[in-house]
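Here, each number is a calculation from the coordinates, and none is a lab measurement. Predicted, not measured: the structure shown is a model, and the values here were computed from it.
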Structure I
Amino acid sequence: MWSRRGHGWRIAALTTIGTAIVLPLVVFVLGPNMPPGKGTPVATSQVTDNTVLLVVMTPFTVFILVYLGYALTAFRAKPGEEGLDGAPLRGHFRSQVAWLASTTAAVLFLAIFGTTELLADNGAGGGAGPNPVTKPGGAPLPVQVIGQQWEFTYRYPTYGGVETATLVLPVGRKIAFHVTSLDAIHSFWAYELGVKADANPGVDNIAYVETKKISTFHVRCAELCGLWHGYMSDTGHVVSDADFASWIAARKRQFAPVMKYLPKYSSSYNPDPTFRAG
């Protein structure tokens with residue numbers, strides 16, 4: 001019935017035409033404006049990844065919508081046929097093979113592409129655990145991100161271990177975020193930087209990024225961590241080298257009286273049961 005009436009060829013033609021119309025819009029209009037933006041190479045890579053995912057899924061999405069619209073139009077019951085059942089369907093070998101082949105090819109392509117992208121980005125953005133498989137060249141500036149109920153604080157081990165409540169980074173530098181927690185599980189999400197890494201107590205979760213331009217970015221906790229999780233947000237800044245040096249010097253003077261009360265710098269911390277209770 002499918003071949004005799006030409007439904008398959010009509011659906012294929014409509015899918016091809018629809019894909020030809022939608023695909024340029026995805027590549028040239030929607031793709032470049034995908035989150036998280038292009039503030040860092042990691043974020044730019046994520047925009048590319050999201051665009052590739054959209055490109056791959058576009059023909060399948062168009063086909064499903066075309067098939068649905070065609071079925072509603074061509075196979076709808078005529079007046080007087082509302083109570084009649086259609087002829088039983090026993091499958092269509094060629095269409096089944098085509099669907100399995102195309103979807104399998106798409107999944108395999110995305111698996112290979114995704115693996116390559118993760119290695120190319122050195123695991124940046126998602127956290128690579130305490131021992132990343134690959135690391136960026138040079139000597140990244142280490143910044144420890146400490147999640148706690150209900151804020152993030154940031155420690156700079158190469159500047160005496162000073163700890164602040166605001167994340168400030170120098171421009172044009174590779175950064176190694178060492179993400180950990182003092183109590184519950186949190187998730188450090190620096191949106192415009194393209195960085196998102198879990199903050200687990202007792203774990204040093206490393207994520208890399210390179211700052212490219214002076215900017216402001218948003219920091220949020222992306223893991224439900226307790227009563228005030230929704231308020232666990234902040235604004236970070238990428239500044240010039242001179243401004244960063246002035247800022248870090250001011251923070252060292254500001255927090256000098258309380259530095260002796262902070263625990264000694266460590267790559268991770270174990271939760272205090274009494275503090276964990278909130």
Structure II
Amino acid sequence: MFLYRRFRTPEEIDAHYNLGAQLANPQQVLDDYASLSAAARAAHQCELDVRYGPTLDERLDVFPAAEPGAPILLFIHGGYWRILSQREFSFVASGMVPHGVTVVLSNYSLCPKVTISEITRQNRAVVAWLRAHARRYNGNPGKIWVMGHSAGAQQTALLLGTNWRREYGLPENVIKGGIAISGVYDLEPLRHSFLQPVLQLDHDLIRRESPIHNLPRKAPPLHLHVGKGEPEEFIRQSRALHRAWRAAGLKSDLFVRPGVDHFSIIRDLARPSSAYCARILSVMERRRNRRD
């Protein structure tokens with residue numbers, strides 16, 4: 001009997017999805033992120049813990065661009081929906097703010113305090129908040145991009161599929177595009193993994209929160225990135241969503257980046273001169289130069 005695809009046991013699933021167990025020193029990765037992020041906060045103007053919703057967890061950090069009218073990049077952090085906060089990822093601002101981008105990093109409640117559905121609601125609320133408050137931080141409310149890593153990539157794909165006009169009274173193109181990095185887009189295997197006691201997944205939640213089961217009729221372009229050094233399942237999940245997105249008549253591209261794994265793939269976002277920052281800026285610039 002198969003639990004998911006070809007996997008018969010939770011241990012086989014964990015071999016692909018328990019990312020921390022694949023590192024010799026997981027804490028060193030987090031310490032590295034924290035160090036880069038502390039340097040970003042010291043180097044760039046920022047406003048921390050801005051409230052975007054009624055609960056204490058609903059807060060964000062903003063790194064404004066120097067000039068008004070800047071594009072906005074909303075970054076949604078990872079941590080398998082159960083650990084970390086926006087504060088460990090301030091380093092994203094180091095790579096983007098020098099290029100005239102306002103960077104916003106969202107915090108959200110964590111499982112098991114809330115479900116993934118509540119996390120999705122909170123991140124949708126961030127987009128609505130940004131639309132209303134963008135100019136306060138030199139941002140252009142008509143140029144909002146979303147980028148997420150790991151759990152944040154799943155959130156990014158769901159945000160792109162939101163019916164913004166029906167649910168929030170916002171323009172349907174309020175998000176110009178999404179960059180989803182190293183995500184899980186079908187949550188089904190996680191129900192049989194080490195994460196289940198924390199995530200408490202059931203059939204309905206999986207169907208509701210898995211981007212591959214919620215393909216929109218209309219959506220902005222989705223740019224899927226994954227490291228070539230990541231577990232096979234992460235690469236397969238990215239390929240599967242890319243194919244499904246395009247089969248639905250939506251725009252998507254897939255970048256399997258050589259030489260990086262699940263954790264190192266975002267590290268170059270701390271360097272404004274990196275090729276990875278240049279790639280993301282190029283995607284945003286192409287879209288900015290189009291008439292929406």
Structure III
Amino acid sequence: MGRIGLAHYAMVAPVQVLLLAFIFVPSLYVAWLSLHQSSYGQIPTFVGLANYAAITADPVFWRAFWNTFLVVNLVVYGELVLGLGLAVLMNGPVPGKRLIIAILIAPYAITEVTTVVMWRYMLTPDVGMINYALESIGLGQITWWQSRFQALGVAAVLAIWQHLPFTFLILYASLMTVPNELREAARVDGATAWDEFRRILLPLVMPALLVALLFRYITAMRLFSEIWLLTGGGPARLTEVLAVYLYRQAFSYHDFGVASATGWMMLLLSLAIALPYLWHVYRQMFRHA
């Protein structure tokens with residue numbers, strides 16, 4: 001191994017040490033804890049897969065799982081459709097484009113807690129401006145988070161509003177790399193705007209679309225603030241998602257073993273989503289090696 005090789009390893013070593021210290025080692029500890037019964041002031045007792053069995057036998061867990069499934073898919077595909085549509089629109093000649101893009105990415109500068117508190121106030125009956133506007137046009141006021149699916153829908157809308165800039169920026173940057181010559185040649189050949197999008201823009205932006213899909217699936221799996229600050233998982237735990245279920249097990253019931261097992265099941269679910277894409281990328285990278 002030459003000096004150049006050692007220099008390369010030395011430059012990436014700090015990052016690897018940080019990953020090892022703050023991700024890999026804590027993950028191993030959580031995996032170990034998931035196999036034990038543990039609480040405050042209690043020595044962990046090995047119970048094997050009992051925590052996983054308790055989770056899978058809990059109907060509240062499965063309701064939280066399906067709530068997560070519903071909200072995550074609403075968030076991810078809602079963001080992809082809106083982000084792609086806005087990216088295509090901003091890629092054309094639009095008056096005031098810089099101002100519009102600044103407005104589109106502004107929500108990403110606001111913390112999740114601030115976002116939820118702000119929207120919760122606007123949606124509150126009697127004092128919220130959204131309910132006031134609905135009442136002024138004769139639609140009446142709505143208590144948005146008393147119904148299970150209404151509350152989950154509001155949480156999905158808040159998550160889309162908060163994280164749409166991420167998806168938009170990835171897709172907009174990808175569209176800007178598409179050569180204008182391809183689009184001009186398609187127009188000369190008589191292609192419509194839909195043909196241009198379907199046959200030129202969409203195939204070229206597909207890698208960025210898959211990256212946005214992967215990242216948003218993994219991050220949306222951790223959805224917590226929107227549900228916790230809107231409903232607290234209520235009424236009667238009907239609106240809990242997996243992150244809220246984990247939080248309750250750890251900090252309300254002090255069952256760290258079950259909470260750790262829930263965390264690992266969330267991790268495995270995220271890996272199941274990511275592995276097909278990572279395998280595809282691996283094959284593309286080493287296809288000609």
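Taking Kirkwood radius over Cα pairs in Å, for residues 181-228 alone as the quantity of interest, name the structure among I, II, III where it is greatest.
Working: I: 11.8; II: 12.2; III: 13.1.
Answer by largest value of Kirkwood radius over Cα pairs in Å, for residues 181-228 alone: III.
Starting from the value -11000: which structure in I, II, III was helix-only ellipticity at 222 nm (-39500 (n - 2.57) for each DSSP H run of 4 or more, over all residues; to 500) calculated from?
Values: I: -13000; II: -11000; III: -22000.
The read-out was computed on structure II.
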